[in-house]
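Colleague: Just below sit the structures, each encoded as structure tokens.
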Structure 1
Amino acid sequence: MSKLETNTIDTISGTNTLQVGDGNVATINLGKSGDTINIPSGATLNVAGTVGTGLTNTPAFKVYLGSNQTVSNTADTRINLNTEVYDTDNAYDNSSNYRFTVPSGKGGKYYFGYQVWYFDANAGTSNFADVSLRINGSGDNTTVIRKYGSFTNHNLSFAGNTTLSLNAGDYVELWSYTQFSSGTNTVKANNTAFTGFKLTT
């Protein structure tokens with residue numbers, strides 16, 4: 001294998017396309033472990049082929065509630081989202097803990113979106129319902145969505161999103177709290193969902 005040592009590679013005068021590799025199918029490596037590869041301000045990175053794992057927004061998952069879930073009055077209740085649409089890294093537990101856990105080596109910033117649909121709340125005007133995310137079992141006040149009012153014979157829906165900085169092993173769950181005067185409060189299947197993915201930074 002030959003080695004070319006130089007400081008600058010540029011196109012020849014009168015051309016504006018620099019081609020690296022031609023003819024043979026090959027793996028082209030840029031740099032080595034520990035190197036920094038800069039794309040300067042004003043430059044554009046176009047990707048027309050398949051994106052490698054280093055640039056994908058994974059882990060990624062989307063789950064929803066497969067059957068109606070009754071929640072208790074004045075009690076915190078985890079919403080048991082049990083049906084997966086996709087789960088790239090098998091990081092969501094849809095059978096027992098109903099949570100997303102950050103895989104080993106995949107810590108960083110994550111986006112999460114969630115929606116919850118209640119029906120037949122039968123609540124009085126002074127009562128309320130809310131939904132929120134919990135991280136490692138603790139509530140995150142920045143994700144709480146609360147609604148007050150008379151919900152009798154009405155549907156009540158929530159939708160929210162947030163970004164979180166997470167480490168490997170951290171887990172995230174969707175929780176509910178309701179206070180109502182009578183009847184039952186049910187979380188509606190198929191209309192209640194939770195999604196998330198790692199942000200590329």
Structure 2
Amino acid sequence: MRVDAMTTHYFDLTVIPDPETTAPQLLGTLFGRLHQALALSRTDDIGVSFPRYSKNPRSIGNILRLHGTDAGLQRLMSADWLKGVRDHVRMTEISPVPGTCEHRTVTRKQYKTSAARLRRRRMKRKGESAEEAAQAIPSTVERKPDLPYIHLRSHSTGQSFHLFIVLGPAQLSPVTGLYNTYGFGGRATIPWF
């Protein structure tokens with residue numbers, strides 16, 4: 001049985017845009033590479049945060065912060081997952097987390113935003129006509145997400161999607177746990193500073 005490790009260390013990866021590639025595009029590429037590296041290595045002790053996260057104006061920022069133990073972060077960086085984006089990324093040294101900081105959860109929020117997509121799904125699942133599905137699912141079900149997001153491309157399907165990010169409320173004490181292949185912890189927190 002695995003013992004949950006505290007996130008005692010961190011480092012920042014800052015994306016540097018150029019005339020052909022924007023910061024959001026580079027952050028999406030960087031985050032996609034991280035997701036793939038975490039999935040391939042079956043790593044569950046690395047968490048992520050976005051220090052420049054803002055809901056108003058809506059922005060994920062240009063910094064990806066990785067959290068874990070010193071050994072866990074060293075192990076991740078020994079893999080060559082930054083290949084192809086290294087010229088567009090500035091990396092800080094792995095450092096201890098500041099002694100006094102808040103803690104937060106970082107999670108994914110999925111939206112069912114398209115009434116047309118929901119109707120097609122209902123037609124397929126229930127064998128309904130387009131009219132019946134439209135009656136059951138009005139256009140008012142569509143929600144306009146207001147959360148910052150990362151634009152990603154699925155490695156399995158090749159389709160693009162938005163990964164909406166939610167920050168939990170600030171807490172004084174950390175909650176240990178495991179992180180998924182996006183670096184999100186569900187209940188597990190990351191230091192927020």
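Colleague: Which of 1, 2 yields -7500 for helix-only ellipticity at 222 nm (-39500 (n - 2.57) for each DSSP H run of 4 or more, over all residues; to 500), as computed?
Modeller: 2
Colleague: Comparing Rg/Rh (Cα atoms, Kirkwood Rh) across 1, 2, which structure shows the greatest value?
Modeller: Largest calculated value belongs to 1.
Colleague: Turning to a different aspect of this structure: Which of 1, 2 yields 14.9 for mean count of other Cβ atoms within 10 Å over residues 35-42, as computed?
Modeller: Structure of origin is 2.
Colleague: Of the structures labelled 1, 2, which one yields 2.9 when distance in nm of label points 7 Å out along Cα→Cβ at positions 83 and 139 is computed from its coordinates?
Modeller: Going through each structure in turn, the value belongs to 1.
Colleague: Of the structures 1, 2, report the one carrying the highest value of distance in nm of label points 7 Å out along Cα→Cβ at positions 155 and 179.
Modeller: The structure with the largest value is 1.
Every read-out reported here was derived from the displayed coordinates using simple, explicitly stated rules and does not represent laboratory data. Worth saying up front: this structure is predicted, and the values here are computed from it rather than measured. Cβ atoms are built from the backbone, for glycine too; each structure is taken alone.
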